[in-house]
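Below are structures written as structure tokens.
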Structure 1
Amino acid sequence: MDSISIRYGESLTLPIDTGDITDVSADIFIGKPGETYSLTKHTVLTNGVGSFLFASTDTDLPLGTYYYQINVTDANGYLQKFPSPEDECSEDNFPTFTIAEALDVIEVS
């Protein structure tokens with residue numbers, strides 16, 4: 001899974017393709033390990049394909065580096081969590097989601 005960098009207050013469309021036509025939905029959780037997640041999005045998948053849509057108000061989190069996890073559910077209700085614990089990712093085994101400073105919008109804490 002790739003790291004994501006976005007400017008504070010920017011919109012983002014994040015496509016997802018699980019490669020499994022039986023997958024029907026996905027959720028992304030963005031936060032820091034050991035803390036309540038800061039942001040989550042849900043998307044319905046068609047043949048394992050969909051997109052997470054983030055509005056500019058979704059990315060007005062305090063500047064910094066967060067981590068993300070994607071949960072995928074198939075038609076039978078079976079849940080898989082990515083990245084897998086066996087995967088080598090970033091710190092704490094999660095890919096990063098970075099909110100960077102923007103010149104046109106001031107961060108609101």
Structure 2
Amino acid sequence: MLTLTETAKERFKAGIAEGAFDAPHLRVFIDHRCHCGKAHFALALANELQPGDTTFEVGEVPFVADANTASELPSVEIDFVETVWTKGFSIRNTQHNCNHHTMQ
């Protein structure tokens with residue numbers, strides 16, 4: 001299953017409690033594959049489930065993933081980062097470190 005840092009879990013739960021996410025799940029999906037074949041992941045709000053989707057919770061945060069992504073979830077780590085340059089959720093492949101994608 002994917003990993004949430006404590007900060008990400010707190011931010012997701014706060015956002016859910018405040019109604020900031022207008023969908024019942026957060027979709028984790030493969031955005032693209034690097035030249036070496038490693039997956040880069042992204043997040044989106046998921047209003048509807050698709051055939052083959054898997055729903056699951058991590059730290060009381062509801063997620064959904066398609067079958068292709070589900071098999072790679074153990075390498076997904078989601079954090080919440082706040083720097084001078086950016087503030088938002090960062091999702092990365094723990095088995096590949098060429099860059100991060102941020103949902104703001």
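Every number in this text was worked out from the coordinates using simple rules, so none of it is lab data. No experiment lies behind these values; they were computed from the predicted model shown. Cβ atoms are built from the backbone, for glycine too; each structure is taken alone.
Comparing distance in nm of label points 7 Å out along Cα→Cβ at positions 4 and 28 across structures 1, 2, which is largest?
When distance in nm of label points 7 Å out along Cα→Cβ at positions 4 and 28 is calculated for 1, 2, structure 2 comes out on top.
Have a look at 1, 2 and say which one yields 1.9 for distance in nm of label points 7 Å out along Cα→Cβ at positions 36 and 52, as calculated.
1
Could you tell me which structure in 1, 2 was used to calculate distance in nm of label points 7 Å out along Cα→Cβ at positions 60 and 76 as 4.4?
Of the options listed, only 1 reproduces it.
Matching task: 2.0 is the computed value of distance in nm of label points 7 Å out along Cα→Cβ at positions 20 and 68. Pick the structure from 1, 2.
1
Given 0 as the derived value for helix-only ellipticity at 222 nm (-39500 (n - 2.57) for each DSSP H run of 4 or more, over all residues; to 500), which of the supplied structures 1, 2 does it correspond to?
It was calculated from structure 1.
Work out the source of 35 here, i.e. which of 1, 2 gives that when relative contact order in percent (Cα under 8 Å, 6 or more apart) is computed.
Label of the originating structure: 1.
Can you tell which of 1, 2 yields 0.95 when Rg/Rh (Cα atoms, Kirkwood Rh) is derived from it?
Matching structure: 2.
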